[in-house]
Structure formats: C-alpha cells, structure tokens
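Below are structures written as structure tokens.
What follows draws every value from the coordinates through simple rules; no lab data is involved. The model shown is predicted, which means the values in this text are computed figures rather than measured ones. Cβ atoms are built from the backbone, for glycine too; each structure is taken alone.
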Structure I
Amino acid sequence: MKKILILNGPNLNLLGTREPVQYGHTTLADVEAFCQAHGKQIGYEVECFQSNWEGALLDKIHEYGRLYKAGEALGIVFNPGAFTHTSIALHDAIKGVEPLPVIECHISNVHAREEFRHHSWVSPAAAGIVVGFGVDGYLVAIDGLVRKFVNSAARKA
C-alpha cells in the first residue's frame, strides 16, 4: 500500500488551543486521525509528522523522495506553517525530490491575512495549493493528490 505523508510545520501542534477563531477547535491529533481514516478508506497508508524544527521537516521530505523513487509513496500534503513565508530550504528540498508531488495546505486563507503571509517560498515548488478550507483542506489535498497523480495517470494509460 502506497504512503501519503501529512507533514505539519511549526506551531501546528497547538491546533485546538492556538487562535481558535482563526484555526478552530480541532486538534492536530484529530486532523491526523481523520486523515488516516480517509487514507485507509481510499487505499493509502497515511503517515503523519509534525515538527517545530525546519531540519526535521527537510529530513522527512528527503525520506519521502526516496520512498517515491522506490514506488512506496504517492506524495506529501504539507502545511509548512510560518516556514511558508521564510524557508528557501523547504523550497529547495521539495525541488530536490521532484517528481514527488507535494501539495501545500493551509487551514486559513493566508491571502486574506497579514501582508507578510501573502508570499510563499513553498508554492513555486508545490504541485498544488489548498488554502482556506479549515482542517477539511487536508482531505481536499489528499483527494487532489490522488485525483491528479493516480486517476489522471490511469486515464492516460
């Protein structure tokens, strides 16, 4: 069974308590559980990983690049948190593991927030972007990953 990684960056471990007006009351554990259940329902193993450390996120992207090349992974759904706006290293890691598809995912609509959140270093390297659907955006991203990179390949065959 191929794997999909749900990768979360800094402060997402605080979901459910951090700025609930902005992010809601759903915890990261809740998000991980419904992503894993959805993955199982559609035939994928979903691994979840969160870190406040940029290097740990880079290592996980590199690991999935190897798994993708071995035919063991489909892709990554990645909420880079605040690193979205600061990390060229994450951009370079995603570019470095191409053609592994990475879907950038944000709970809030970052374009309707503070101006500094309008620029993403991750977006130019991402295969797609999901913003503003709340925590349901993770499911939208999983489904988009499957539809774009599995179903479209099957239609071409």
Structure II
Amino acid sequence: MSSAMIAEEAARQAAVDRLDLPSKRWDERLQRIAARAAEVAATPIGAISVVDRARQWMIAKRGPVADEVPREISFCAQVIHQPGEPLVVTDASRDPRFATNPAVAHAPFVRFYIGIPLVDRAGYPLGALCVIDHQARDRLPDLYELAALAREAERIMA
C-alpha cells in the first residue's frame, strides 16, 4: 500500500471515528431506510453498514444479517473503494472477487448484493446502504431509488 493510500485510509478512519457509532446504531430513521431499501429491491435483507479499520458494523438492518463481520470478508468494504459508484453483484458465487468469500461459500450463502456508498460531507466513504439476497438475480432494482435512500441515510448520519 502506498503512503498516499495509507494517509487516505487514515483520514477515512478519522471520519468513521467522528461518527459516534453508538448514537447512530439502531436509529429508528436508519432502520426505516434499511427496511425501505429491502422493499425497493425485493430482498430479504436491507442494511446500513459502517466500515472501520477492522470490521464492518451494521448500524441498521432488516432481515437476517450479522451485526458485524471482519473487514476482510465484507462486501461493503469493497464499496468504499469506489465512493461514487454502486457495487452490483448479481451472482456472488460466479464473481471472482467473492466466490471464495465465506459468506458466499457457506451460510448465509450470499448471492445477490448491491451496495451504494455512504460518504460524509468531506467525501470520505464510511460504509454502504446494501441489499442482499440468497438467490442470484438477473434483474436489478431501481438503483436511483436506492441511491436516494443512501443520500437520506448520509444526512441522518452527518
């Protein structure tokens, strides 16, 4: 990792540290956004994550998803590397980036994933609004509506 990348990650982590996660975790407004995202995507799981130096934390969720996972196996940790773009995975078992991921190869058997980056006012990626299914899909939900929900989550998290 280059020194510029290390500095950028340190600045991003400082932005995560400023979030005051305990006050955001399970916020009723964020819970509604996670539920709405699952409805929009017609998936059993909708969640809002924050990625810190070691873990991905779910601060809001609907459906059966772990409250935290190690960063190295987190789908949302991939989203923060492209803060202006959604990450769309239609079949994780066939995607070389994720096929050997424990969450794909074993329970909960993630197949479909969309993550919309969540960024703070300074532009640092904090995590993602994501939707997850255990079935692969060819058709995508309305990405514009998911992005609008992500912007709403960002305003609440600010």
_Identity of the structure behind 0.5 (criterion: distance in nm of label points 7 Å out along Cα→Cβ at positions 47 and 63, calculated), options I, II_ = I
_Read-out FRET efficiency 1/(1 + (r/R0)^6) of positions 39 and 103 (r between Cβ atoms, R0 = 25 Å, to 0.05), computed value 0.65, structure in I, II_ = II
*One of I, II was used to calculate mean count of other Cβ atoms within 10 Å over residues 79-86, giving 20.6; which?*
I
